[in-house]
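Student: In structure tokens below, several structures.
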Structure 1
Amino acid sequence: MTTLNLIFACANKGVIGMDNQLPWHLPEDLAHFKKLTSAQTVLMGRKTWDSLPKAFKPLPNRLNLVLTRQSDWSAPGAVAVHTLEKACEYHEAHHAKHSQEPLSSAPAIWIIGGAQIYAQSVPLATTVEMTQIDLDVPGDAYAPVLGQEWREIHREEHTSNQGVRFRFLTFKRF
């Protein structure tokens, strides 16, 4: 069975985006994201795919799955899927074809946005990697709310080169 993990950065009040963009630039968070998701499968909504800079489409060194309702959608370097179940099936088939390792050792699928896909995935996820940024920014997309079944198991406090305080948090479902 495929493991689903969520990864996102949020500012104060849970803001994760504004007008399909990140309302901040935090290189340290981008490096953290790259470190955790490299050589993994990432799953995103079509709007998240559209928001990626052209130079980073597809996200390098990752299997890029795009969840979309559009039956005819396609993009170079991306695999369109229409349900979370189909994303898991594709991920498992891809791993079986391209790896000598048993499926039980398959890397997780990292859910990378947007808000609708986070909300849909959080009940099925086992891990959440959150970058909490101490910024007040306007937003129109918000992080999923984690219920009482989630426990923080790791915390790293940081200050960016720009002087912005942030922390990397890891939550596990219990």
Structure 2
Amino acid sequence: MKINKNRNIILIGYMGSGKSTVGRKAAKAVEYNFLDTDALIEQEEGMSITKLFEEKGEPYFREKETEVIRRLIEGPKGNIIATGGGLPMKEGNAELLKELGTVIYLKAETETLMKRLSGSGDSRPLLQNGDLRNKIETMLAIRGPVYEATADLILQTDNMSFYEIICQIEKLLSV
């Protein structure tokens, strides 16, 4: 299969939807670079996202996300980019993501997300304290429509293996 390396693939979705895991594996399979916006911000800031939220606040973090996307637009193509779950929510970011490349929404239902996220509250600032199911459902009600409007392609990850998701991404890249 001939892979088109003149584009970027951007993975969006809720925390735990598989953006980083799928992104890493897909990038390896198609010989793309893998980038994670959260990891890029952590590297730049010299601290974890949790610490960044604590010390500088969510608005600062959201601005850093936008800065990273703007820089990536100017950079080389051939990347699979995992974004933070809230990145598409900031006004203007959806348009920037579409400019950056093909946007894929990795969609997962509440039950799947609960299984994947249980016990990860310490590393995910927006999930700390409170009822996990309620937080997921409340945030998905707000974020889901934005993810869908931003996406060029929606992949329901609940019923797909990583291999199946990667095959879908490979098909997209071979066009």
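Student: Of the structures labelled 1, 2, one was used to calculate helix-only ellipticity at 222 nm (-39500 (n - 2.57) for each DSSP H run of 4 or more, over all residues; to 500), giving -16500. Name it. Walk me through the numbers before you get to the answer.
Tutor: On the way: 1: -6500; 2: -16500.
Attributed to the structure labelled 2.
Student: To test your reading of the models, identify which of 1, 2 gives 18.9 for mean count of other Cβ atoms within 10 Å over residues 9-16 when calculated.
Tutor: On the way: 1: 18.9; 2: 25.5.
Of the structures listed, the value fits 1.
A short reminder: the numbers here are calculations on the coordinates, not readings from a lab. Since this is a predicted model, take the numbers as computed values, not measurements. Cβ atoms are built from the backbone, for glycine too; each structure is taken alone.
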